[in-house]
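Some structures are shown below for you to check.
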Structure I
Amino acid sequence: MELFINLTLFSMLVVTALAILRMRHLFAVVMLSSVFSLLCALLFVTLDAVDVAFTEAAVGAGISSVLMLGTMALTARHEKMPREFSPIPLIVVVATGAVLIYGTLDMPDFGSPDSPAQAHLATQYLTQSPTDIGVPNVVTAILASYRGYDTLGETVVVFTACVGVLMLIGGLARRRRKQGEETK
């Protein structure tokens with residue numbers, strides 16, 4: 001059942017990405033990008049990466065969408081059509097994809113009990129976290145202590161994005177007030 005859910009979510013990601021590529025109306029692209037981020041967050045939840053899912057939902061779907069909509073308020077509503085087809089971006093994307101796929105060929109199977117994370121780190125975290133950290137909840141111990149700098153980095157990213165959104169909203173509000181005063 002879990003495999004079916006993962007495949008369904010991944011298929012929806014692919015369909016959403018293809019729809020984004022076909023759109024020329026920028027509002028639809030922003031909304032589909034937000035849907036893409038939410039689907040990514042759901043996929044991360046099914047893979048038991050709830051902290052990553054939360055960050056993706058907050059930054060990818062929430063703050064990024066607000067920033068893109070704010071940018072759209074200052075720019076055009078439709079994408080300008082390119083003058084001619086250039087194969088260089090397609091070649092770069094295909095080459096990058098090929099290198100990424102080649103890099104995953106020697107990785108262990110997904111969920112394999114023989115993978116280094118399962119064989120070495122998981123048992124060490126489970127057995128030594130309560131004595132090393134003094135926190136009975138292993139997840140809290142890992143996020144707050146072992147991965148403390150990573151969690152701090154995620155918090156800084158979310159905080160910075162929030163400050164950026166507040167600055168954008170404040171600037172748009174001032175601009176609208178100024179335009180309202182000029183029309184009177």
Structure II
Amino acid sequence: MPAERKLIIVEDDEKFAATLKKSFERRGYQVVHVHGLDEALVALMTFTPRYAVVDLKLAGESGLACVQALIGRDPEMLIVVLTGFASIATAVEAIKLGACHYLAKPSNTDDIEAAFDKREGDAGAAIGERATSIKNLEWERIHQTLVETDFNISETARRLGMHRRTLARKLEKRRIT
């Protein structure tokens with residue numbers, strides 16, 4: 001099978017990864033699913049994917065480190081970062097590290113395939129008229145600090161001057177837009 005139809009999925013949610021894997025396989029991709037960075041590096045010894053889908057928040061580690069390692073192995077790899085914890089800070093970091101796109105969950109196979117094709121920016125993208133709310137600013141600051149601390153909840157809470165449980169409650173809430 002040609003390299004351009006090979007995909008690695010780095011996702012710790014077993015059910016979501018299985019669904020995504022099946023969907024891409026139906027589209028003719030050869031897919032390998034791994035749970036984290038270490039497994040990805042082992043898989044890359046025998047598997048050379050053209051594409052990667054990486055979850056931002058993996059169990060015990062950051063997907064950003066995975067993006068960095070994958071790009072370090074193959075600078076031409078097209079990587080889409082998926083997250084249920086979308087923020088401007090993590091989106092910027094993912095793109096700076098080499099991801100071609102960043103999508104908030106839930107995203108489906110169509111969204112991800114379209115993202116692989118969007119390697120260039122869109123100067124015609126719509127600019128929202130609404131000002132950012134205080135809740136969104138707080139959300140962005142929390143996630144920026146999470147990135148800075150490599151997703152260490154205790155250190156993030158300390159830097160933000162809040163109790164760890166308070167931060168945990170805020171992270172459990174859905175983003176308000």
* **Which entry (I, II) yields the derived value 179 for volume of the Cα convex hull per residue in Å³** => I
* Structure fact -> One of I, II was used to calculate distance in nm of label points 7 Å out along Cα→Cβ at positions 50 and 146, yielding 1.7; that structure is I
* To do: Assign the value -23000, calculated as helix-only ellipticity at 222 nm (-39500 (n - 2.57) for each DSSP H run of 4 or more, over all residues; to 500), to the correct structure from I, II.
  => I
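Values in this text are rule-based calculations from the coordinates and carry no lab data. These numbers come from a predicted model, not from an experiment. Cβ atoms are built from the backbone, for glycine too; each structure is taken alone.
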